[in-house]
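The structures come next, written out as structure tokens.
Every number in this text was worked out from the coordinates using simple rules, so none of it is lab data. This structure is a prediction, so every number in the text was calculated from the model and none was measured.
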Structure 1
Amino acid sequence: MAPLITDVPIVLVSVFALAQLRDSQTAFGLISMIGAAVLLYLAYATFTADRVEVNADATEARSLGKGALVNFFSPHPYLFWLTIGGPRMVEAWTQSPLVAVEFIAGFYACLVGSKMSLAFLAARSRLLLAGAAYRCVMRILGGALLILALVLLRDGLTFFHVLGP
């Protein structure tokens with residue numbers, strides 16, 4: 001739930017800054033290329049993940065507050081909203097404000113839902129996080145990240161007029 005608390009200012013600042021650059025094909029091309037590089041790195045890290053260590057006994061109270069603090073000072077939401085999510089929000093807004101609202105609602109439903117599902121699964125079954133099933137899921141997720149990286153790479157090349165529209 002931490003992103004629901006901390007991401008509002010991050011999203012607003014990122015989308016406002018990117019809206020100011022809306023007419024700059026070069027800026028959006030560069031941002032798309034950086035986003036593609038970030039996603040390629042995450043895809044690689046996901047493909048090569050072997051296992052995760054879970055210690056359910058180590059949880060402490062105030063985890064929401066701690067999670068919000070970590071999320072706010074983590075570079076990840078900033079990188080995502082400046083290089084991936086923000087440009088998509090600006091693009092969605094140009095189609096329709098409703099499309100932008102649908103994007104943000106879908107994004108946070110998936111983000112929070114997946115984190116809650118993972119926490120539930122981790123608490124219920126450590127075996128799922130250690131075997132071949134985990135590696136298979138991680139490879140599928142890595143493939144999804146790779147596909148998204150290629151989409152951003154295509155967008156960046158289109159902004160630089162290397163590819164046609």
Structure 2
Amino acid sequence: MINPQVVESRSVLTTLDEVRNASVAVASIARRSLTIYTPDLEPQLYDTHAFLEVVKRLVLARSYARVRVLIGEPTRTIREGNRFLAMGRRLTSYIDLRNVHADYRNYAAAFLIADDRALVYRLQASRWDGIAELNDTAVARHYLSYFDEVWQASEPEPEVRMMRG
């Protein structure tokens with residue numbers, strides 16, 4: 001696992017392991033919020049023990065912590081199941097899931113933002129190539145602004161409600 005204290009501020013990512021480790025490192029930085037924009041709540045990233053532990057520690061240690069997730073197409077996630085979704089069902093006060101509004105479904109990127117300063121960003125969600133930025137509020141806020149726009153347009157869909165139990 002990447003230790004956020006010893007990693008360069010910006011890292012180029014090219015493999016699943018690098019993205020997985022960077023996702024855990026960025027999530028570990030969060031003190032208030034995690035924001036996830038994902039095509040299908042990618043199990044290789046978000047359904048791992050290390051990531052789930054970081055999220056659980058965040059929301060259980062801070063009553064004000066929030067995790068917001070926009071899922072581009074939740075069909076596969078619902079069909080195959082996901083431990084992150086199961087945690088979301090148990091911690092509904094902290095974890096909020098929405099299906100991306102149809103007007104925004106052509107957005108190909110995927111990202112994870114911790115608070116408003118650290119992120120993992122992939123231009124193409126279908127590839128592992130991307131960057132991890134551990135301390136750049138301008139870049140993080142840029143993507144957070146886009147996320148907020150999509151979030152406002154997206155309401156929980158029936159599939160997401162079913163996921164929440």
Structure 3
Amino acid sequence: MGMSRRLFSEQLGRPLVDGDLEPLNQVQADFADNFSSVDYALALAAVSQYRRAVQSWWHDGWDLLLTPTLAELALPLGTIGNDPANPMSAIQRAGEFVPFTPPFNMSGQPAVSLPLEWTPEGLPVGVQLVAAYGREDLLFRIASLLEQANPWAGRTPNS
């Protein structure tokens with residue numbers, strides 16, 4: 001039994017049986033069982049190098065980075081679903097839908113998504129602002145100014 005299965009079994013208080021995990025989680029557990037602690041340490045080191053590379057961008061004089069929040073407009077619920085025949089399809093589709101936020105989740109940089117535009121149906125279209133590590137104050141100030149200029153608190157999709 002791999003480490004992932006052992007951890008899940010301990011949490012459940014019984015051995016795992018087929019069907020205990022959703023297909024995507026099962027595939028990820030199987031994948032993780034093929035990695036050693038050395039592989040894990042190397043992955044952590046790579047993430048640390050990535051963080052330093054991303055954070056160095058700010059030292060070149062930039063204050064904020066503006067990106068879309070999503071790669072496409074809001075999807076109907078259920079669009080990204082589990083497919084037992086292709087368990088990784090949901091995570092692949094999610095990565096295509098949300099490509100702009102993970103780099104900053106991983107790097108630890110503060111970011112905020114703001115609904116600054118609206119579709120004809122009244123759905124929000126977000127933009128993401130990213131700041132240097134520890135500069136949440138700048139994001140809050142800019143977000144506050146943008147909300148004052150284009151209030152969104154009372155906005156709801158069209159009925």
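Among the shown structures 1, 2, 3, from which was the value 1.06 of Rg/Rh (Cα atoms, Kirkwood Rh) calculated? Value 1.06 for Rg/Rh (Cα atoms, Kirkwood Rh) corresponds to 3 out of 1, 2, 3. Starting from the value 19.2, 55: which structure in 1, 2, 3 was Rg and Dmax of the Cα atoms in Å, for residues 11-74 alone calculated from? Matching structure: 3.
Taking relative contact order in percent (Cα under 8 Å, 6 or more apart) as the criterion, the top structure among 1, 2, 3 is 1, with the largest value.
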